[in-house]
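Before anything else, here is the set of structures, which you'll find just below.
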Structure I
Amino acid sequence: MSELRLEIVTDAEELRFLSEAWSSLLGRSGQDQPTLSPAWVLAWWDVFSRLGGRALRICTVWESDRLVALAPFLWRKHRYRGVLPLRRLELLCSGEPEADEVHSEYIGVVVERGFEERTARLLAAAVTGGRLGGVDECLLPRLSGDDAMPALLRDAFRAEGWAADLTMTSEAPFVPLPSSWEDYLGALPSRRRRVLRRAEADLEAWAGGPPQLHVTGDPAALSRGRDILQQLHGGRWQEAGHGGAFASERFTAFHDIVMPSLLSLGALEVMWLEARGEPLAVLYNIVWRGKVHHYQAGRRMDLPSHLRPGIAIHAHAIRRAIDLGRSEYDFLAGASRYKLDLALATRPVATLSVARPGVRRAAGAVLDRVAQNAGRLLRRLGRRAASQPVGAVD
């Protein structure tokens, strides 16, 4: 068995230099996801690197001069329960402030097939042995349940004596695409099939004919699609009291970078349905290795209440994916009603949580003491206030 070596990248330019080898590695891995590609990860780092003292700790694993694994880690300080600072190792494309959150699904460690077990042991030894600096905990969210690495990493950290838990946190509904649209309809339960057919029929009747489907194919179409996406997505969330994802400057800046990059790779589909001269619904989908990842959507909110343009545009998108011979239409994590109505299967999404021995117990004890001291102080202040005459000024 050949020897592997682990090297740590702490400089963004060095990481960019690895883009070609990294892309090649993705194709040889069992977890070739757009959110693990150089285009996505480097765009995220460009936008979020300056928040909260984040520092790159990319672990690369080499067999001779061939890259066989890449773990996109970063290091930062995190306040446990908002109080106690702990040194945390995270995955890039995670841990953003909630208002800016990109929601990158299926992130994790990229490993060439056949190198998974040895890579997991190397990574665990590097972290626990201090090669990445002082680390109290690791948090790796949004891992695909189809990937073997999360369980291998859990076991490798446990073998090093650290606490490690792998928790299934959500499910991602998806459609394994059959060879024809009729086969897809036939696979749906009758109630959900009626929902889909009714959505298409009602929208066509209201529009006076089939709505027109537009799909991005060049930068000009992307600009138009992006405007429609921000308008319809924002309009939907304004009714809920806020401006939606694009109200965040950082979220918007990330997509300013990543959408043109995905378009240049042939991996972006922004599509919208138009009728009566107006866009009715829009999808932001990513096409990667023959699979469609549904990332974001928007629809008009002032249409008659019986119309379901969101369901109708997904029907168009699924039919188009089948016609183009694609293998899967993935709605990503979340149990929204429309996803469950259109999907034929689900896959788990997991979080791996790792901690240095005793850290969680010690952190809990410190916070308990803080709470006890705060309680005593409040009780003293309360007794002191109660003993003062009315109108007294301290």
Structure II
Amino acid sequence: MDTERDAAKSRYDVVIVGARCAGAATALLLARAGLDVLLVEQGSRGADTLSTHALMRAGVLQLFRWGLLDAIKSAGTPRIETTTFHYGDEALDIRIKRRDGVDALYAPRRTLLDPLLADSAVGAGAEVVYRTRLQELTRSGHGRVDGVVVERGGRARRIAADLVIGADGVNSSVAKHVGAKPYRVGRHMSGVIYTRARGIELSGYHWHYTPGASAGVIPTNAGETLIFVSVPQRRFLRDLRFDLASGFHQVLRETAPAVAAAMRGATVSPYRGFAGHPGFLRPAWGDGWALVGDAGYFKDPITAHGITDALRDAELLARAVLSGRVATLADYQAVRDELSVPLLTITDEIASYAWDFPRLRTLHKSLSDEMAREVAYLGLRYPVSASDLLEAKNKHVPVTH
């Protein structure tokens, strides 16, 4: 479905910059509601990106409600029926309980998930154009954002829109153009090394912790298992970034020796590193613009919650836009922050590595409660305001994942 054509028209109801999971999901929901949506993406359809792949319950619930979970299953994405937390030599196994239409978790490759969402948006009537870069935002005489200038193949084109949505990641160009600076920033960062291994016989999510390091084991598509190791950023920059493969195996032996042993003889993908970035919340909307996904809210990948955040906030933003009221966009930001600040705070402390195992267990219990609150929120009436979250707080039953 990749295409070499430019956008078909010069005006749309909504232009979304970025066709990864946050932008594509937002486009899908808006297009299904009848809006005229253009989705532009700097990369190519189905291109890979650095990701833990893991979906938590709220993310799986979204895909189920949108009618896309069967496609994830049909692609051979493994069912995740257990989550195991390894605190040193002690393991805590948790079975995924059937609830809210979800009886398992999944970790689809981004080469599957992102184009599935984008293609579904096209099927709902949206247009998507790849290899197209944002040059600038245009503004009316009153200063309101009223469109974009995009460049493709050396040709610039102006496209008008009632709303421009930035779904273009941590280093969002839309956020830079509108001056959306973070108003809440995390203090801690981890450096992460990722690879995918074929031939590892492990089922379920596994999260390993030892003082000063952690590792994750996440089964994904095509018989592969994504494995990552994570350390404080200072150690990554000092000791690991110059030889990612050696650093990966060193940390894995420290943190999860059984996984390290299981990797002997496995076929692995190239090792990729992430040097870390502070978590943040940016303003989520303004006059003629909005942000979604990592463009507006990012946290350290150590809790593997980023895709779930993106799908959740895509629905929050889509419902706010469809209400047709500016006040609801303000509620979008308020609700996003009410749900996100606790997750950001917990993740930031885990990424500090300044914990002992009893404290880490407490943090994981708090994380579980916040994820349960997300699921409870998704059952509330729409449109909603931030005050409705009080109802979710009172109604939810804490569960783990």
Structure III
Amino acid sequence: MPDLVVRRGASRATDPRTAVAELYAAIAQPDCALVIFYCSPQYERDALAAELRARFVGVRVVGCTTAAEIGPLGYLEGSVSGVSIAGDDLRVVATRIDGLGTFRPETAASCARQLVAELLEDTGDLPGGDNTFGFLLIDGLCGNEELVVAALHRNLGDIHLVGGSAGDGQAFGETHVFHDGVFHRDAAVFLLVKSRARFEVFKTAHFIRGTEKLVVTEADPERRLVTEVNGAPAAEEYARMVGVDVAQLTPAVFGAHPVMVRMGDEDYVRSIRTVNPDGSLTFFCAIDEGIVFTAARHLDLVQDLDTLFTGLRERLGVPDLVLGCDCILRHVECDARQLLGRVGQMFADNHVVGFATYGEQYNAMHINQTFTGVALASRDRVHGG
């Protein structure tokens, strides 16, 4: 068998049994090491889970609910997309972290060390950044993504980690991850994948730092809530900066005008989730008093994606698979600018299977308004799906 065999699929069927049947028909393959799927929150979860258990007997299946789905049919809502992966010397180990609302970093640290030990015992050699990557799916409303991803990454040595926060359309009500045949809230699923295939973990965002500064002068960090910026009510000051009235603040405005924070030598996007009746702003990522935000300058999203995929093809060849985590606000922007079809086709052409997230993970960071993922290409150049 080649070192990587990939089957990609998707279904627009609204009935969960039909949707899983169509997905199974597209991605089932012998000796499958892993199935990853992404599903709309519109599906009846218990029925979807039952059908997944019945179809993929004896196969490791993980997944999550989404804010939109990415697959061979493009960028969709109300669908299910997925991928199966097999290959020579492909090894996958996984664990679930429960109780994220009362999360303790030592829990994730122990999980990471245990998975590394399992791979070492299974393969006889120590997993490292040249042959192993970590992949995380996490409840997008747990509020503790920063702690989880930092604790995991600290215990992985030079292994890169990438992932996304589960979504719930634009309802922000409940998000779920799937593990051991059941959907779970307040939980994360973490995988280590070891393979001879070439791979590259990446992140990209179509923003650069501007000049105007916003200082968080009052906040509630536990709720990711900013109540005051530059000594003024947060929503009023943000609306002033972007040149609209507070009443006009919508996800489309937040997507077009995020803020950035400097960490080390890099800038990271910090995106606003909602404006609240009291004039405060809820963020997708951790915030605290004293943080200095910089207004972000907008670049071309399509050109940025084209640069990313061109580079991946130059370094890896045509990827057999790109596991992609794309921020919900990028999806909102594409929808507002009538780019969903074009971007969806770019994703399909580059074999992306993924979802619109409530946040993205990259190594030790939980970030926003970013496209993160891992591209994989077989050294044998045998392409599946």
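Name the one structure among I, II, III that helix-only ellipticity at 222 nm (-39500 (n - 2.57) for each DSSP H run of 4 or more, over all residues; to 500) of -8000 was derived from. So the calculation was done on III. When distance in nm of label points 7 Å out along Cα→Cβ at positions 201 and 281 is computed across structures I, II, III, the figure 1.6 traces back to I.
Here percent of Cα pairs over 24 Å apart, for residues 17-160 alone has been calculated and equals 28, so which of I, II, III was it run on? Checking each candidate, the match is I.
Read-outs throughout are calculated quantities, based only on the coordinates presented, and are distinct from any laboratory measurement. Just so it is clear, the model here is predicted, and its values are computed rather than measured. Cβ atoms are built from the backbone, for glycine too; each structure is taken alone.
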